[in-house]
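Just so you know, all these numbers are worked out from the coordinates, no wet-lab data involved. Since we're looking at a predicted model, the values are computed, not measured. Cβ atoms are built from the backbone, for glycine too; each structure is taken alone.
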Structure I
Amino acid sequence: MGLYTLLLPVQAAMVLHGVTQLSSNGFRAYLHRDHIQWKILKPYFFGALIVFTILRYFAFVPSKSLLLIALGSFTFISFIPLVADRLDILKKYRAFICGAIVTVAQILAGASGGVLDVFYVNSSLDKHKVIASKAMTQSLGHFTKLIYYLSISVVGSSLSADLKWWIYPGVAVTAFIGTRIGKIILDKLSEQNFRRYSKVLILMIGALLIWRGVQLL
């Protein structure tokens, strides 16, 4: 999402990223379908629906600098111990809260991985259950983002001028390929290395996005 935002207008970046990530996460959810935790996802969906309805009423579109700073800032939330401890996705009402907060991040910042990580980082779920459940929630989130931005007339009318039609199936195909490779890597990683490498990568990307967002102010 950060890369798309640097290269494209915000509205076009939101839609293209939605297509990319819906393809990627949808395929990932299918590959790990046996590990999806549906008891978590039901209240999550309800929280997401409420927030979507409210935000769509106002039809807010963020500036490019705000979007990048928000994206980068969200990645650091999962490393605040007190916050992460209290937002364990398996605790009562946390899945509903997760759906609401993640949907705000998804629609206003375009991505919500850093926020979603907060609810999983200290849970007792193993790596396959985490990946499967996150993929399903992200699929819903990106589908919601697509509906949100495509339903805003000024966004829909400008997309054809920003992107050629063949880019959309192109990013979907590359998302499928990347997701398949990702599953192979995930299966080979230990639980310890999975968490260690993820944290380093998340922090590096977050810092870069904040730096670029501040430059655009």
Structure II
Amino acid sequence: MVLMINGSPHKDGCTFSALTEIQNTLKKEGVESVIFHIGSRPVQGCTGCYQCRRVGACVFEDELYVKLVEKVQRCEALIIGAPVYYASIPGSLCAILDRLFFSAGKHLARKPAAGIVNCRRGGASAAFDRLNKYFTINQMPVVTSQYWNSIHGASVDDQKQDLEGLQTMRVLGRNLAYTLRALAAAKHANIPLPAPEERIWTNFIR
């Protein structure tokens, strides 16, 4: 199952529409997916208390966090969708992703991932880069498309006119389906995952 996070405050807006384009493609490829909306309420951010290292979960056990952890534990791949706010992703999405990846990243490690962004005009590349940093720091294979995973439109009707953007979403869906099949074949062939090393932590100022 592919977990698709709708990181927009608008449940049925442009981000949802773009994710739906991918979802429809995945369905044609025989891959199950679910779209999870983070909602429009304020979201608690990470306070750097490090208690999750001690208890194994974020101490702010709000409903959004608990539901997301349950879903990432079961998913095989992750797609995060976001609108562009000031050339980045919304603060509420940053807040929950910081907590999720810091406290529960072990449930996502090595799972394929991709970020997609919708914007009216500019800022898509910066927002897209922001999402990718979550994946690359967590050993998650980043699935690509034919272009940066961005689509344009101030409304869903506008977005339907971005034919290249819609195609980019569909190509991403097919590439993700292929990646999941390749990983399943590797598992069936008993190809082991890379051997882990003991983590080394260094500080630049001593």
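Can you say which of I, II returns -13500 when helix-only ellipticity at 222 nm (-39500 (n - 2.57) for each DSSP H run of 4 or more, over all residues; to 500) is computed? Don't skip to the answer; put the middle values down first.
Values: I: -26500; II: -13500.
Source structure for this number: II.
Looking at structures I, II, which one was relative contact order in percent (Cα under 8 Å, 6 or more apart) calculated from, given that it came out as 23?
Numbers: I: 38; II: 23.
Structure II accounts for this read-out.
Among I, II, considering only mean count of other Cβ atoms within 10 Å over residues 21-28, which has the greatest calculated value? Can you show the working numbers first?
Values: I: 22.9; II: 19.2.
When mean count of other Cβ atoms within 10 Å over residues 21-28 is computed for each of I, II, structure I gives the biggest number.
If distance in nm of label points 7 Å out along Cα→Cβ at positions 29 and 173 computes to 2.5, which of I, II did it come from?
Working: I: 2.5; II: 1.0.
The correct label is I.
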Rank structures I, II by distance in nm of label points 7 Å out along Cα→Cβ at positions 13 and 189 and report only the one at the top, that is, the highest.
II
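Hey, Rg and Dmax of the Cα atoms in Å derived from one of I, II reads 16.6, 47; which structure?
Working: I: 16.6, 47; II: 17.2, 55.
Going label by label, the one that fits is I.
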For 0.60 (FRET efficiency 1/(1 + (r/R0)^6) of positions 37 and 197 (r between Cβ atoms, R0 = 41 Å, to 0.05), calculated) the corresponding structure among I, II:
II
